[in-house]
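Given below, in the form of structure tokens, are the structures.
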Structure 1
Amino acid sequence: MEQNIAVLGPAGTFSDSACQKYQLLCTRPLQPVYYPTIDETFHAVGKECGLGIVPVENTLDGYVQRSLDLLLEMDLKIIREISVPVQFSLAANTESLDEIKTLYVQFKSSGQCRRQIDSLSGVKLVITESNMESFYLVQQGKSGEAAIIPQHMLSQSNAKFQIENVTDSSNNVTRFLVIQPGDALEQSGSNEIKVSLYVMPQIDEPGVLFRILKIFNDHQVNLVSIMSRPTKRNMGTYNFYLELNGIKEQKADVFEALDSLKKQFPVKVLGIY
């Protein structure tokens, strides 16, 4: 189990690319085990697999909300971050764009290729669970069908009509998190330190968010991101997912800020890496 790493699959996805990139950084061999959904990938960690790698944020489409929710719900810690360039192409079983009747696209990929998708008027959009599912569906060769697929898979496509680079930005990147069971401990061996955490206010009152932000400002800690997530208890009540970063010399300031935060709010530190 320890050598297994849970990956949002199947093989060939960008999650798989992130896993391959992480394996190059490891001192021990890892065996990827592929799961069809984000939930199954998370739940495999600590059971069938010792590690997992999950998408958390994309340049164009923002945070992966389900990953954020599961980070709060489960007893897992973040030990590393991996960034992967993400580009898409269009493959179609047609002679031209005008002949496309059905387009397969993965649910997150659709937000990263909006311009190309919106240009296809009258096309039936079918949302898939993974980019590789989109690839396999268009590979069946049904006339009039097309798919948005990872650019690195285009050379393996037998589709007659192909367009490279249909992503809305050439600088598109997805961040992935490497997770494992247990409480968050400092993992970073570099000159930089990054912290992911949840703040869970118990009372909805004016000034709550200001008090959170003020703590980091007072300690001169760089808060790079904040995302509200519904508590799922009452309408209009939220937990806050935060990311901080700094250099090693600021580590004491970071931990002092976290201590001050814990005195005012329930806090779950997800990872120091």
Structure 2
Amino acid sequence: MIAEGLYMDIATIIGFTVCMVALIGSIVTSADIIIFYDLPSALLVGLGVIGGTFIKWPMEVLKDAGKYCMKMIFFTPADPVETINEIGKLAETARRESVFALEKVPIEDAFLKKAMALAADNRPPEVISSILQLEIDAMAGRHKTGADFMDGVADSGPAFGMLGTLIGLVIMLQNLSDPSSIGPAMAVAILTTLYGSIISNVFAIPMKNKLSVRSSDEVLKMNIIIAGTLGIVAGENPRLIKEKLNSFLPPSQRSLDGMEGDGAAAGGGAEKGKE
């Protein structure tokens, strides 16, 4: 953890390092690394990707490009187990005191805090669900924009690499009578494809996938909060609420820890008696 609630994604660092070691290592052990550098090829692919991205997206999206990249490395984890345990404690508070007491409970998560405030305001369940679902949809839309942005970069890299290949082939075919020009022309033709592939497969596609995973985790946590809030509003037993919320998780992650024992167990026994 590098700051309060902010963590560094070690997997991203390891993956990027392994990719670069594989690329550079394969080059260094087989040839002189300088032959893999060609300024015209780098300019064509690099500036082409940047220019194409500017054409595709408005400035409101482009100004967040750095933020999308930073989310690859730094993130706030969406821990569903911790969320379920916290909702279980809030359900105990609502059962022991009243749903109105939830407004006084200190809650760090902004979405959970909003959900408990709506519950404490005695809003109808359908209104609570509608308001919170709208927020999930808006957040998912923003996250999709980030993933689509990286997807566009992933498409542009190989596309401009292919353009460079065609340019290099044209130059080579026009100068077949001059053997000294064939080498530089072939370098442009081949290296642009290499550069475009690196941009796409080492950077853009992993970024897109990582952003999509982060978004899915966040949406899962928020759906858990909605289900838990509706259970609290309905006056369900805290243990039953946790059992329902655990259904969102794979069996290996499910837990009933964090309940306040006797009251919950008694309530659970009452529920079984009703069955």
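FYI, it's all coordinate maths here, none of it is from the lab. Please read these numbers as outputs of a predicted model, since none were measured by experiment. Cβ atoms are built from the backbone, for glycine too; each structure is taken alone.
Where does the value 1.59 come from, among 1, 2, when Cα Rg over 2.2 N^0.38 Å, for residues 118-245 alone is the thing being computed?
Working: 1: 1.59; 2: 1.90.
The read-out was computed on structure 1.
A value of 0.65 was computed for FRET efficiency 1/(1 + (r/R0)^6) of positions 14 and 54 (r between Cβ atoms, R0 = 35 Å, to 0.05); which of 1, 2 is the source structure?
Values: 1: 1.00; 2: 0.65.
It traces back to 2.
For which of the structures 1, 2 does the calculation of helix-only ellipticity at 222 nm (-39500 (n - 2.57) for each DSSP H run of 4 or more, over all residues; to 500) return -7000? Please list the in-between numbers first.
Working: 1: -7000; 2: -24500.
Label of the originating structure: 1.
When relative contact order in percent (Cα under 8 Å, 6 or more apart) is compared over structures 1, 2, which one is greatest? Could the numbers behind the result be given before it?
On the way: 1: 22; 2: 28.
Across 1, 2, relative contact order in percent (Cα under 8 Å, 6 or more apart) peaks for 2.
Given that Rg/Rh (Cα atoms, Kirkwood Rh), derived from a single structure, equals 1.03, which label among 1, 2 identifies that structure? Please list the in-between numbers first.
Working: 1: 1.03; 2: 1.19.
Here the read-out was taken from 1.
For which of the structures 1, 2 does the calculation of Rg and Dmax of the Cα atoms in Å, for residues 22-93 alone return 14.2, 45? Let's see the in-between values first.
On the way: 1: 14.2, 45; 2: 22.7, 68.
Label of the source structure: 1.
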